[in-house]
Structures are given as C-alpha cells and as structure tokens.
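Only the coordinates and a few stated rules stand behind these numbers; no lab work does. What you see is a predicted model; the values in this text were computed from it and never measured. Cβ atoms are built from the backbone, for glycine too; each structure is taken alone.
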Structure P
Amino acid sequence: MVKRIVWTKPALEDKLEILIYWNKRNKSNIYSQSLNRIFKEMTKLVRDQPSLGRDTEHPKVKYIIVRDYFIFFEIAPTEIVIEHIWDTRRNPSELKFRLK
C-alpha cells in the first residue's frame with residue numbers, strides 16, 4: 001500500500017517562510033519554485049523509501065538532508081507526516097529534534 005504524504009501546519013509554515021525569504025532575497029521566484037519542486041520530489045522519495053531517513057533522538061522522527069535543509073518526518077502506518085523543515089544555517093540550539 002502506498003503511503004500518502006501529509007504536511008503539518010508547522011511544516012507548511014516553515015516551507016512558506018523559506019520560499020518567501022528566497023523570493024525577497026533574489027527578487028524572483030525562480031529559485032524558490034525550484035526549491036519547492038525539490039522538497040516535493042524528496043518527500044515522494046521518502047514516501048517510497050522511508051528507510052532513507054536518518055534517526056533523531058525522537059524514536060518516531062527521522063530526517064533527510066535536502067540542500068541546506070533538514071526535512072523531519074514521521075512514519076505512520078498509512079502516511080508519511082512531514083513535521084518540520086529546518087534551515088541548517090540557523091542556530092542549532094533552536095532545533096526541535098536532536099539528531100543522532
């Protein structure tokens with residue numbers, strides 16, 4: 001059975017902030033459209049191969065690295081839940097999930 005991808009509200013807010021930042025910084029939406037496409041492709045890859053994720057200190061949460069971002073996700077019986085997107089250039093003390 002194929003699992004579906006579910007984005008939590010915080011994950012969608014993270015993604016929106018990132019895309020808006022790049023739109024403003026570049027004065028164009030070309031890079032943010034490309035980045036959004038990459039986020040979608042990588043979450044589909046995780047859906048198809050969840051074992052690609054790396055462990056965090058939270059037993060149900062894993063992450064993948066996408067460019068300068070960590071995408072945190074949880075594997076549920078029927079879905080992959082995207083929890084957060086974290087810019088690795090931010091202060092690590094603010095990171096919600098601790099990496100292993």
Structure Q
Amino acid sequence: MQIVIVAVHVKPGFEEAFKRASLENARNSIQESGILRFDVIQQSDDPTRFALIEIYRSMEAPARHKETQHYKVWKDTVEPMMAEARTRLEYLPVFPATDDWK
C-alpha cells in the first residue's frame with residue numbers, strides 16, 4: 001500500500017475549473033482496481049490551494065494510474081492553471097483508521 005499526497009496551488013480565478021477537472025479525474029480514478037481511495041480537498045483559508053490524497057493498493061499502482069487516459073487529460077488540463085509546480089509526497093501506512101485497505 002502507498003499513500004500519495006499531491007499539493008496544488010492554482011492561479012486565482014481557476015479554483016472552480018480545477019475542481020471540475022479534478023473531480024472528473026477522481027471519479028475515474030476510483031474505478032481503477034489499484035486505487036482504494038482518491039480525495040480532492042481544498043484549503044479552507046486559501047481556496048487556491050488543493051490537495052489530492054491518493055491511496056493505492058500496491059507500490060506499483062501509482063505508475064499504472066499515470067498511464068490512464070483520464071490522468072493524462074487531467075494533467076494537460078490543469079497544468080496551465082497552476083501558480084507553481086505541484087508537489088508530491090509519498091507515505092506508508094502506520095495505523096489504519098479502517099480495515100478497508102487490507
């Protein structure tokens with residue numbers, strides 16, 4: 001299992017367009033067998049900042065996700081909206097809040 005958190009800072013005025021594109025990507029992503037969970041969250045005190053919380057069933061699943069058409073469409077759509085390059089952090093679970101990941 002691998003958990004990926006992607007932080008995104010969009011240019012002011014692109015918040016709604018980013019949400020639309022990201023929700024479409026998330027809806028398709030959760031259909032992938034290698035993805036357990038895919039959340040899109042928006043920072044409450046700065047609406048131009050978002051995070052994608054992606055929980056994968058295996059260490060190989062993130063690479064497979066990046067090969068999907070919906071990921072490629074999302075990436076091409078949102079890159080011009082970004083105020084800066086997105087960042088990505090990878091985590092391993094220590095204590096699960098749910099048994100769903102097993």
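To which of P, Q does the computed value -12500 (helix-only ellipticity at 222 nm (-39500 (n - 2.57) for each DSSP H run of 4 or more, over all residues; to 500)) belong? Traced to structure P. Taking relative contact order in percent (Cα under 8 Å, 6 or more apart) as the criterion, the highest value among P, Q goes to Q. Computing distance in nm of label points 7 Å out along Cα→Cβ at positions 21 and 61 across structures P, Q gives 2.5 for structure Q.
Taking distance in nm of label points 7 Å out along Cα→Cβ at positions 53 and 85 for each of P, Q, which is largest?
When distance in nm of label points 7 Å out along Cα→Cβ at positions 53 and 85 is computed for each of P, Q, structure Q gives the biggest number.
Given a computed value of 1.5 for distance in nm of label points 7 Å out along Cα→Cβ at positions 37 and 69, which structure among P, Q does it belong to? Attributed to the structure labelled P.
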